[in-house]
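What follows draws every value from the coordinates through simple rules; no lab data is involved. Fair warning: this is a prediction, and the values are worked out from it, not measured in the lab. Cβ atoms are built from the backbone, for glycine too; each structure is taken alone.
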Structure 1
Amino acid sequence: MKKLSTTLLLSIITSFLLSAQDAKEIVEKANDKINGEKSSYGIMSMKIIRPEWERTLEFKNWTKGTDYALTLITAPARDRGQSFLKRGSEMWSWNPAISRMIKLPPSMMSQGWMGSDYTNDDILKESSVVEDYIHEITGEEEIEGRMCYRIKLNAKEDAAVIWGHQVRWISKDDYLFLKAELYDEYGYLVRTELGKNVKTMDGRLIPTVMEIIPEDEEGYKTVVEIKEIEFNIDIKDNFFSQQNLQRVR
């Protein structure tokens, strides 16, 4: 077998490293755009669709960086007041109907949030698409009329994540998450996400609707819609406390 020249080998390695760095930067730009570079506050709805029934939740969501998240359910009446908190690596839920606070173990991150196809990890943002994965541009593809980078995200060995790898399609012009495929540790596709209804909110162009479609559950779907959102708001760390978890409105 012919040996590669040192120059060619260095060129291949350099190209790979640059591609990996570019891929991470693209994912980071897209993530900052939808979540805010520093913080965010959003009012959202979630429709859980099943073959035999549908139900809709409404909730508020506050985030600050990757360490803090707080979510409050505002409707329907039977669920109103339930809240969820992430502070560092610790997570809790509060149920006012039984006046009980529960600490959520890492094993619960893959479970569906409020019976939806959205996971506790999604709502509390325990894992990071930027820091917990190794990124690689694998091609380009058109999604919803926009040319996108197709980027594979392989989970780092020491990362506490629920997905073995992901494939994400990010628009080249506006850094929009338009599609994602999420795979388990064995390489099986678990669910697909579609970013839709792109429009300007708080001065930036974002997908305002996300459809979550599980692979093995025919007729199942969860649709999350952003009603209002503000980015990079002034919010203190102590807002994300167990005391505020019980009284936030």
Structure 2
Amino acid sequence: MPQSSFASLGIQHAHQQERIDLAAAFRWAERLGLHEAVANHFSLAVNEDGSQFLMNPNQMHFSRIKASDLQLLNANDKDTMTGPHPPDPTAWGLHGSIHRMCPHARCLMHVHSMHATVLASLADSTLPPIDQNTAMFYGRHIVDTTYGGLAFAEEGERCAALLDDPKIRIMVMGNHGVLAIGPTVADALFQLYYFERAAETYIRALQTGQPLRLLSHAVAQKTSDEIAEYPGSATNHLKEIKLILDEEGSTYAQ
């Protein structure tokens, strides 16, 4: 939906800081090449039970998304897809289902980024702990092995049923892509960024054909816990991204 349409509805300033943060995440994801054409979706819950959420409009390129463009949707509204300016049906199916069924999953970022999708295409899509970045996700990611086609409502509900553990930050969507989960935009973007980097490390290590040096369970778990508790990294990452975009004169916050 264009900015002028939101202005006519009088909601362009609703959840303004959340809109700005999410818009910055879209711009940065595009810069890193994590997007895919005008597909893929990010969403952010803005009420206590997670049922109301912001999401990108249907078929809008990540590089153009502004804070005022984001749609405010209700996961419990059965008329969403028949109303004016409906979201992408697969975005509604996946994000709407998860926000409705998993209140702890506040921010969701789904992409088909290259290395995470390569990982999702392997017979074993588990990310092993071979360095610090891969160890970050030790015990904190799951693999969906029963891909059922485009994420319309039924497929979205099936995926949502796999996300009952708040400790899980990444779902490797087998034969599909990746879903990053966080309590805030900053945290979900941090997970998405590092998982793509970790997946790249693993895929490149496999390409050498050499044996992998796996971390022990104890060291991998310790590293995962230490990174999870490390203060301020996700928040400061997004803060710096917004400062970079601001210095460049980006329109993301409009």
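Across the set 1, 2, distance in nm of label points 7 Å out along Cα→Cβ at positions 50 and 234 reaches its highest value in structure 1.
In this comparison of 1, 2, the computed figure -12000 for helix-only ellipticity at 222 nm (-39500 (n - 2.57) for each DSSP H run of 4 or more, over all residues; to 500) is attributed to 2.
Hey, mean count of other Cβ atoms within 10 Å over residues 154-161 derived from one of 1, 2 reads 18.1; which structure? Among 1, 2, the structure yielding 18.1 for mean count of other Cβ atoms within 10 Å over residues 154-161 is 2. The value 15.9 for mean count of other Cβ atoms within 10 Å over residues 162-169 was derived from one model only; which of 1, 2 is it? Computing mean count of other Cβ atoms within 10 Å over residues 162-169 on every structure in 1, 2 gives 15.9 only for 2.
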